[in-house]
1. A value of 17.8, 55 was derived for Rg and Dmax of the Cα atoms in Å; which structure in I, II was it taken from?
2. Quick check for you: by FRET efficiency 1/(1 + (r/R0)^6) of positions 17 and 57 (r between Cβ atoms, R0 = 25 Å, to 0.05), which of I, II is greatest?
3. If relative contact order in percent (Cα under 8 Å, 6 or more apart) is computed to be 26, which of I, II is the source?
4. Match the computed value 3.9 of distance in nm of label points 7 Å out along Cα→Cβ at positions 9 and 177 to one of the structures I, II, and report its label.
5. So distance in nm of label points 7 Å out along Cα→Cβ at positions 81 and 121, computed for just one structure, reads 4.4; which one of I, II is that?
6. Supply the structure label, taken from I, II, corresponding to FRET efficiency 1/(1 + (r/R0)^6) of positions 49 and 105 (r between Cβ atoms, R0 = 25 Å, to 0.05) with the calculated value 0.25.
7. helix-only ellipticity at 222 nm (-39500 (n - 2.57) for each DSSP H run of 4 or more, over all residues; to 500) computed as -17000: which structure among I, II?
8. Comparing distance in nm of label points 7 Å out along Cα→Cβ at positions 41 and 65 across I, II, which is largest?
Structure I
Amino acid sequence: MTLLIVGIVAFLGLHFLPAFPHMREGLIERVGKNAYRGVFSLLSLVSFALLVWGFAVAPVIQVWTPPPWTRWVAIVLMLPAFILLVAAYVPGQIKARVKNPFLIAIKIWALAHLIANGDLASIILFGSFLAYAVCDRIALKHRQPTALVETPGAGSARNDMIAVVFGVLIFVVFLIWLHPLLIGRAVVLS
C-alpha cells in the first residue's frame, strides 16, 4: 500500500505544480520551457508507473462489497468520460461550454470506479484522483492561463462530432479489449 500512496503523492503532487505559478515560472526561467516540459513529462511517466505498480501489488483489503449493478453504473458513466477526454483535445462547443472537459472526465472516471470498487487500494486511488480534480478545478478559477496549456476558442460542430465518435470508439475498445489487457479485469463479466 505504501508504494501506491508514494506513487499517488508523486504523480498528483507533480500535477499540482501549475497551481503555484511562481514556482512553475521560476523553474521555467531556470531551465527553459522545453527542458521544463521534458522533465515534467519524464517525472509524470515515472510517477505514473510507480502508481500503477503500487496499485497492482497492493493487498486486496475489502472495505465494502459493491452490489453487482454498480458495475453497470460505472460502465454508463465512463461513456461521457471518454467523450469529454477527447473533447479536451479537440476544441469544439463541448470544450467551450464545459471549459475543462479533462478535469470533468477525471471526476467521472474516479467516481465511476469508486462506485464499482470497494477495496481499500481502489478507494485510495480513485478517491485521490477525485479530490485532485475537484481541487484543481477550484485552483483553475483563481489562476491566469499560461502559455504552457493552450486555451483555443470554440471550434466547430464538426470537432464535437469527432469528439463524440472517437470517444465512443475508445470507450468500446477499452470496454472490450484494453481494460482486461491493461488492468487485468474484464469490465463486463458473463
Structure II
Amino acid sequence: MERLVLDTSIFTNPDVYVIFGNNPLNAFNNFIRRAKRLKKEYEFYMPPSVFEELRLFLGENNIPDDAELVLKLKSPQRFSIEVPGFLLYELIEEVRNRINKGLRVAEEAVLVAEKQSKEKIINRLRNKYREALRSGIIDSTEDVDIILLAMELGAAIVSSDEGVRKWAEKLGVRFINPKALGKILFSNRKEVNPG
C-alpha cells in the first residue's frame, strides 16, 4: 500500500487546486470523495498542524465530517527522527543568503523611493522581499512536519511547495507532483477536474 503525506498547498494554491476542483473547498471535497474509493491502494496522511492550517483556510465548518476518516492525522515523532547534520549547515547558509538578498531588495526600494509613490514601493518591496526570503525554502513548522512524517512512514510527499520539494530531495524523500495524484484520483472518470 502506497503512503502519501499531503500538504495544504495542493488545496490552496490556485495553480494546483484546479486539478481537483474549481475552488479550494470544492477541490478538498472532491479529493475526500475520490480518496475514499482508493483506500485499499493508498493511505493518505496529514500532520495535524497541516490539517489545522487547512481547516483555518477552508473554514472550520466547511470540512466534511468524514475527512478525518480518509486522512490519517499523525504527528511525526520529532524527537526520535534523526536528520543529517549537513542539512542544518545548508539551512543556516541558505537563511543567511536569503537575509542578504532581502537586505539588497530593501536597499533597492530606498534608492527608487524618490521616483515612485509610497504605496507602489511598499507593494513592490513586499513582493520582492517575500520572494527573496521565502521562495524555495522550508519556512514553517508545518513544512518540517510534512517532511519528518514522510521520513518516518517511508511515504511520498504530495505538495506544490518548492521548499518542501527541495528539502525532501535533499533527504531522499520521494516527492509526487499533485498532477500525478489528480490523475490517480480521477482516472476512472472522463473529466480530470470534476468542478
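1. Values: I: 17.8, 55; II: 19.0, 63.
Computed on structure I.
2. Numbers: I: 0.40; II: 1.00.
Ranking I, II on FRET efficiency 1/(1 + (r/R0)^6) of positions 17 and 57 (r between Cβ atoms, R0 = 25 Å, to 0.05), first place is II.
3. Details: I: 26; II: 31.
The value was obtained from structure I.
4. Details: I: 3.9; II: 1.4.
It must be structure I, since only it matches.
5. On the way: I: 1.8; II: 4.4.
Label of the originating structure: II.
6. Details: I: 0.75; II: 0.25.
The structure behind it is II.
7. Details: I: -23000; II: -17000.
Here the read-out was taken from II.
8. On the way: I: 4.7; II: 2.9.
By distance in nm of label points 7 Å out along Cα→Cβ at positions 41 and 65, the leading structure of I, II is I.
Throughout, read-outs are computed from the coordinates displayed, never taken from laboratory work. No experiment lies behind these values; they were computed from the predicted model shown. Cβ atoms are built from the backbone, for glycine too; each structure is taken alone.
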